[in-house]
1. State the single structure among 1, 2 that was used to calculate mean projected area of the Cα convex hull in nm², for residues 132-267 alone, giving 11.8.
2. Where does the value 3.2 come from, among 1, 2, when distance in nm of label points 7 Å out along Cα→Cβ at positions 284 and 580 is the thing being computed?
3. When you work out mean count of other Cβ atoms within 10 Å over residues 188-195 for each of the structures 1, 2, which one comes out largest?
4. Upon calculation of relative contact order in percent (Cα under 8 Å, 6 or more apart) from the atomic coordinates, which of the structures 1, 2 produces 13?
5. Of structures 1, 2, which gives 165 when volume of the Cα convex hull per residue in Å³ is computed from the coordinates?
6. Given that distance in nm of label points 7 Å out along Cα→Cβ at positions 180 and 612, derived from a single structure, equals 4.2, which label among 1, 2 identifies that structure?
7. Using helix-only ellipticity at 222 nm (-39500 (n - 2.57) for each DSSP H run of 4 or more, over all residues; to 500) as the calculated read-out, with -10500 as its value, let me know the right label among 1, 2.
8. Ranked by FRET efficiency 1/(1 + (r/R0)^6) of positions 140 and 332 (r between Cβ atoms, R0 = 25 Å, to 0.05), which of 1, 2 sits at the highest value?
Structure 1
Amino acid sequence: MRHLPTPTTRRRVVGSLAAALLCAAGLAAPAVARDTDAPDTAQARAVDGPRLPDGLALTPPMGFNNWNATHCRADFDESMVKGIADIFVQKGLKDAGYEYVNLDDCWALPQRDANGKLVPDPKRFPNGIKAVADYVHSKGLKLGIYTSAGTKTCNTAGFPGGLGHEHSDAQQFADWGVDYLKYDNCNNQGVDAKKRYIAMRDALKAASETTGRPIVYSICEWGENKPWEWAADVGHLWRTTGDISDNWGSMLSIMKQNLPLAQHAGPGRWNDPDMLEVGNGGMTATEYRTHFSMWSIMAAPLLIGSDLRKVSPETFDILGNKEVIAVDQDPLGKQGHVVSSTGGRWVVAKEMKDGSRAVALFNETGSAQTISTTARAVGLPAADGYTLRDLWKHESYNVADTISATVPAHGTVLVRVSADDKWQDKPPAVDLGADGRPLVEAGKAEKLLTKVANRGSTNARDVRVSLTGPSGWGLTATSPTRASALRTGEILGTSWQVTAPRDAKPGTYTLDLKASHRAPGGGRVPLELPLTAQVVVAPPAGDSALSGLPWLSSTNGWGPVEKDTSNGESDAGDGNPITIGGKVYAKGLGVHADSSVEYYAGGACEKLTAQVGVDDEKATKGTVAFQVWADDKLAASTGVLTTADPAQALSADVTGAEVVRLVVTDGGDGIDSDHADWAEPVLGC
């Protein structure tokens, strides 16, 4: 099991409070069993003590962990684990580099045996863990296991933790044939994190020496003690964040927390932004490709978190993309660094061992965006031309200096660029894009500008562009749709008149933007970019409560945005009455940093007002800041607000804006407990 931002914060507080109360009453702290074979100094060794065996995890570990898919459900059992191992082989995932089949929480009985040993749950694992390890090993794979650096694991049932049993447990794991240990942070009794994790490091090393079985050591203390600053001498990877959830907001927030830590990663020491959610169903295929692309360019461990017995073929296509995996597994061991991040348009570049650069053009926003950088900006030497390999399309092009693509909403274009003396053999890289997103009121015509840009070092010849859409839509070009040739840097811009049918219902519709140009060999090179047109309804005249209006889009750092309740926990509809400083508000939005909610204003509104603050359901820690954006202009903002602050009045001039966006950012200290309220938000039109 893993750390959840809201629930396990509560568990940590309860654990610490219990220890404090016992001490205040003159009693000992909760009984922490001790190894009879562990030296008294095991938990007090310095970080510069004996390290784990060298040569492990020289590239980020790849494999599977059941938690995201099953939690503690009954279907987490021996049959599942063996089935995953079989699928690794059958579906080519083993050949792609996936190696570890890892068990998470709930594999053991709640009590140790009379000798203090861990006991596998006989219902889940009737043949024991060693038999499962033997089966996994027979497939040429490795087995991982889980426990916590506390008296109990994170599950509320409270399975035995490893605190005070480090040497006994490590020896047991090694005897079973375990190859990987995930060591969580629950019920830690307030013992210093470094001491707890060093104790298990030393125990794993001792077990390795007696059995000859080295064990990869995954530190899972949620980034609370900045493990990137000290854990390189303790484990092979360390969690940098709280738990991931299967939604865009959670994935985005975790990615942003992990990106700045690039300098701390390298062979045998990896930043871990948590397991993959690809295939669990909470995100779109585009968002899952972004998830996989960004984890790969961040040199993150790639641990599949979906039940591979149930996922779609598309999931296997994403998880099995060997060209993307090669970015993650590059032996140089660099984590990608942020080159630029303006307006939700991210460029992240990673140096590769062969001298090339992997470049992620990532679009955080809700509409297609053109994202550009240069060969020099990503660290490539000057050259007459470069070869650009699109790692999702599996196609190669030549580029001059500009690396550019129009990226779909929430999408990522992942490329590998190199100075290559054979760049002339490839067709030029041609970027197909559009300005903004069509927001269309039914029966009214809107303008759309599309662009075909030649970013290559050779001419793009006989360029053609077309736009099609659903039946009944009017899509008329009002400027040229063809060009005989585009030289390097030239653009064919085409204006379109887009009209939705009068009876079109509000919602999103797909427009297919296509182009082509003639390749050097005479064939045509096709290009395609799906655009999302949104049929919208103008807001009513007068003052309207925002929670009663439909939003265009929403992203949230934890769970969904809630209407007229607080953010609550991770599920929809689980919030409480919106309460700030003891005052309850009937209307509003409950969000969790980082959050963004967009509304269509259609140029007809003038003012937005609200009372804002941290919800009372978080008694400590919450720190947030509120912003109102009118299109691309910041219209109003607060400073950092905490749980101690009363509601603050916020008023924004949004005159003429097509889109009004409500944003909540963290207070600079991460998103733990950042439950924020837009109380009584009113849009005046």
Structure 2
Amino acid sequence: MKRSAKDTATSVQNITRRTLILGGVQVAVLGALGWRMRQLQIEQADQFRLLADENRINMRLIPPARGLIFDRNGVTLAMNEQNYRITLVREDAGDMEQVLKRLSLIVPLSEEEIQETIADAKKRSPFVPVTIKDWLSWEDVAEVSINAPALPGITAEVGLSRQYPMGYDTSHVIGYVGPVSDFDLQRLDDQDPLLQIPRFQIGKTGVEAKLERRLRGSAGTKRIEVNAVGRVMRELDRKEGNAGTDLQLTIDASLQNYVQARLKGQAASAVVMDCATGDLLAIGSAPTFDPNLFVRGISSANYNLLRDNKYRPFRSKAVQDIYPPGSTFKMITAMAALEAGLVDFDETVYCPGYTQVGTQRFHCWKGGGHGHVDLQKSLKESCDIYYYDIAQRVGIDKIAEMARKMGIGVRHDIPMSAVAEGLAPDKAWKRSVRDEAWRIGDTVNAAIGQGYVLSSPLQLAVMTARIATGQAIEPRLIKSMDSAEQPIADSDPLQVNPAILNAVRQAMYAVSNDRKGTAYGSRIVEDAFRMAGKTGTSQVRRITAEERRQGITRNEDLPWERRDHALWVNYAPFDNPRIAVSVVVEHGGGGSRAAAPIGRDITLRALYGELPPVSAYPAKDRDRITQQHQAMELHDFTNPTTTDSDRA
């Protein structure tokens, strides 16, 4: 049937509309395809080129810079230095042994080092870089970089490693860092991914260990492009981490250096404490060691020499070791008896050279005795019988209570390794620890700092500062963190009668300023810096009745390890206490001969802030002191590049 003109027109109109719609759709599709092709070929060309070449984008951790450590005056005690090293990433290396053997043609690697690197890499995630060798020269790094195409997975880079400019002087305080070990991973409750990086350095001892998390900082990340053969092509972007906290210690580096030089040649320790703030100005321990050896990896031979040394250079004797305090404890016994009202200031006790307690005889150090002695004379001449007598009256529990009040038998909170608690024993302690009853003989021994009583040089310094000020001063080692001053603990009054404290101070003054005082030979003659102190000698062996009959063997005639320990405590100036000092010389013999001269010298150095003039010493000592100063190996603080290791 013939279509009408109207129908034909409608049909043409519909076809035209469909054609336009179809054409529009086709244009849109072609446009989208064109836009996508442009995006793929131009805007995303690099990304797809990586895929085409089997390249990858890896994420790597960026170790943060470890926090620096300074002394109270801004002298650097622990810093970071550049360390060129070579690392390997297992997932990029392919055949690790083959790659490492190629590398050994450029950088000397033993078969043992190669196998050790392979073992380390297999322990870690495949993308974690393993350090093959560090402390390389720039020439080595450059040659490795040039040969990178033949060394897949190998990267030469620069990192930071620890350095201790003062070396020996601060090793016991600051400690040292070393590569993280499997043992560290087991003992640390720490999920920080940085610890998975082989040879990543963490604090092992001292402040470095105790404040590890603050000093470590937090990791950054970087995205790198790695091609099909494991070569790093470029760094795409990075996010820096946070550097560790910078610490400022209360230690005075110059005084610390003097203390270490003064202790040199002995097994000894010394603590210098600020009486106003509790700041620890110096913590000396001898012999010592160079902590830089541990950063780079100490040899077995050197480690064994230090470990097997009978004078124990690894120990921080000032805070870790505890000793019978000997006669330095007599102030505690006296204050306990006076505070209990069982002794008067002027009351005398007769000393014939010994006292009988039950069937046992306890001797005074002076065989012929001291005669009638009161508080001042008993401390000045260090009579033992006076303290045997008053201790039996007051009892051990009150003596122990006073000891803890003065800082003995208390673990003080400072960030150093293995800070000792010491021991102020009482009846309950002996029952619980030894399952024995306390005996009167135990009290007699404790009265003069023998028997079960044990204290560290740090505790003796705290005790002395508390006697000097009448305040419960706490020791402080951290002065500031990231320039934020750390608070000084409030010092409460000791709750000891001021008259008692004053009587003890006067007696301590007589020890070093009265001609009959046990430390008169080590006095300070400069009136502005007169000191009050107390000598101590603690036995490490039992003297038998037979030996007393035949004559007691002199310390110098005994083997070193059987000689008495020598102790000394003091504060100065007497009328305005600024510092408290304690000294322990292991097996040094008498405190007046071995320890008091060291304490006097350290006190003068601390008060003057420099080598003291010889006029502050007794005339008889001045030539010797001049020679002593000339012989000391002291750090040159006018030349910051000079280190203790350089001098060694």
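Every number here is computed from the coordinates shown, using simple stated rules; none is lab data. As the structure is a computational prediction, the values presented were derived from the model and not from experiment. Cβ atoms are built from the backbone, for glycine too; each structure is taken alone.
1. Values: 1: 9.4; 2: 11.8.
It was calculated from structure 2.
2. On the way: 1: 3.2; 2: 1.9.
Answer by label: 1.
3. Details: 1: 17.9; 2: 12.9.
Top value of mean count of other Cβ atoms within 10 Å over residues 188-195, among 1, 2, belongs to structure 1.
4. Values: 1: 9; 2: 13.
Value 13 for relative contact order in percent (Cα under 8 Å, 6 or more apart) corresponds to 2 out of 1, 2.
5. Values: 1: 165; 2: 265.
Computing volume of the Cα convex hull per residue in Å³ on every structure in 1, 2 gives 165 only for 1.
6. Numbers: 1: 4.2; 2: 4.9.
For distance in nm of label points 7 Å out along Cα→Cβ at positions 180 and 612, the value 4.2 is produced by structure 1.
7. Values: 1: -5000; 2: -10500.
Computing helix-only ellipticity at 222 nm (-39500 (n - 2.57) for each DSSP H run of 4 or more, over all residues; to 500) on every structure in 1, 2 gives -10500 only for 2.
8. Values: 1: 0.45; 2: 0.00.
Structure 1 gives the largest value of FRET efficiency 1/(1 + (r/R0)^6) of positions 140 and 332 (r between Cβ atoms, R0 = 25 Å, to 0.05) among 1, 2.
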